[in-house]
Structure 1
Amino acid sequence: MAGYKADTLRAMTVKQVMTVAPYSVRSHHALVVAAALMTQKRIRHLPVLEDRRVVGVLAERDLQAAEQVAKAREADPRAKPMTVGEATLSAPLVVAPTERLSSVVAQMASRRAEIVIVGDADRVVGVFTTIDALAFLATLLVDPAEASAPPLGC
């Protein structure tokens, strides 16, 4: 397992493998702002904040569904643009940075969650996504002999 011992893996916290300082949006922001950020940064989830408190997660699928509603609204010149808060459907799973990775992964699996917000009620310090989990798993599955071998053709 690429140099990790079983005891070390069991003791790992989510802080050790999370994405630090994620992008986020405010619930009152226009939906087009969030859509542009997600497209520009190539991200699938955005923590949604009110003040500094996490109130939701805007997922790519939430955005796609909300865009249909937003287009219908555009027909009414008096309608205000749709906000992130109106489009946010996903309830956030929030864990402390010190939470054991094994517990976080188990919670994600049982809730079928693609993202976990890492922090507390007052501050987001990171996110842990299924992509982060897969990247970490890939490091565990690398054969040390293959990792140290020179690339072919050298």
Structure 2
Amino acid sequence: MLTSIDDIQFIIWYLYTTTSQLISNTYDFIRYDFPQGIQRIKIWFPIVWRDRDWDWTFIAILMKKKLELMAKHEVEYGHHYDSLRDAKKQRICAAILGRLIDVSFYGNQRERRFDTLRLSKQSLKWEDAKIHSDQSFLFNLMNKNFRQWWD
């Protein structure tokens, strides 16, 4: 029950502000969020479409794409002092992930060489050490910088 003019004024003020916020939020959604969401769907749809749950490479593909997009955003819109340095580190991580993902870089080349040259155990160990080195460097770099990568 309304007891005073102040209560009526408060209700009028409340209805006015909530209605104007609703209109403003709807406009912002239609003007900014919806087109950006459609753009993000176009970017991510091919990645998600090919995603499967049985292999580590699919996680690496998702991470690589995200790091590439973050690096691009850092270069274009980065506001903090070291945004270019952060973009460079993100690109390095994406490049290492690309090497780890690329089957021809490790797996197929090993099979091709094995068929023609009969690789020695030492060269196989060297390739395994190279893969392990890439993984260690990638996750050490991400561990040191992961929480610092922001716009």
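Any read-out appearing in this document is the output of simple, stated calculations on the displayed coordinates, not a laboratory observation. Worth saying up front: this structure is predicted, and the values here are computed from it rather than measured. Cβ atoms are built from the backbone, for glycine too; each structure is taken alone.
So relative contact order in percent (Cα under 8 Å, 6 or more apart), computed for just one structure, reads 32; which one of 1, 2 is that? Traced to structure 1. Quick check on the output: 2.5 is distance in nm of label points 7 Å out along Cα→Cβ at positions 70 and 94, derived from one of 1, 2. Which one produced it? Source structure: 1. Name the one structure among 1, 2 that mean count of other Cβ atoms within 10 Å over residues 14-21 of 10.0 was derived from. It was calculated from structure 2.
Looking at structures 1, 2, which one was helix-only ellipticity at 222 nm (-39500 (n - 2.57) for each DSSP H run of 4 or more, over all residues; to 500) calculated from, given that it came out as -11500? Going label by label, the one that fits is 1. For which of 1, 2 does mean count of other Cβ atoms within 10 Å over residues 38-45, calculated from the coordinates, equal 14.0? Attributed to the structure labelled 1.
Suppose you compute semi-axes √(5λ) of the Cα gyration tensor in Å for every structure in 1, 2: which one lands on 36, 19, 12? It traces back to 1.
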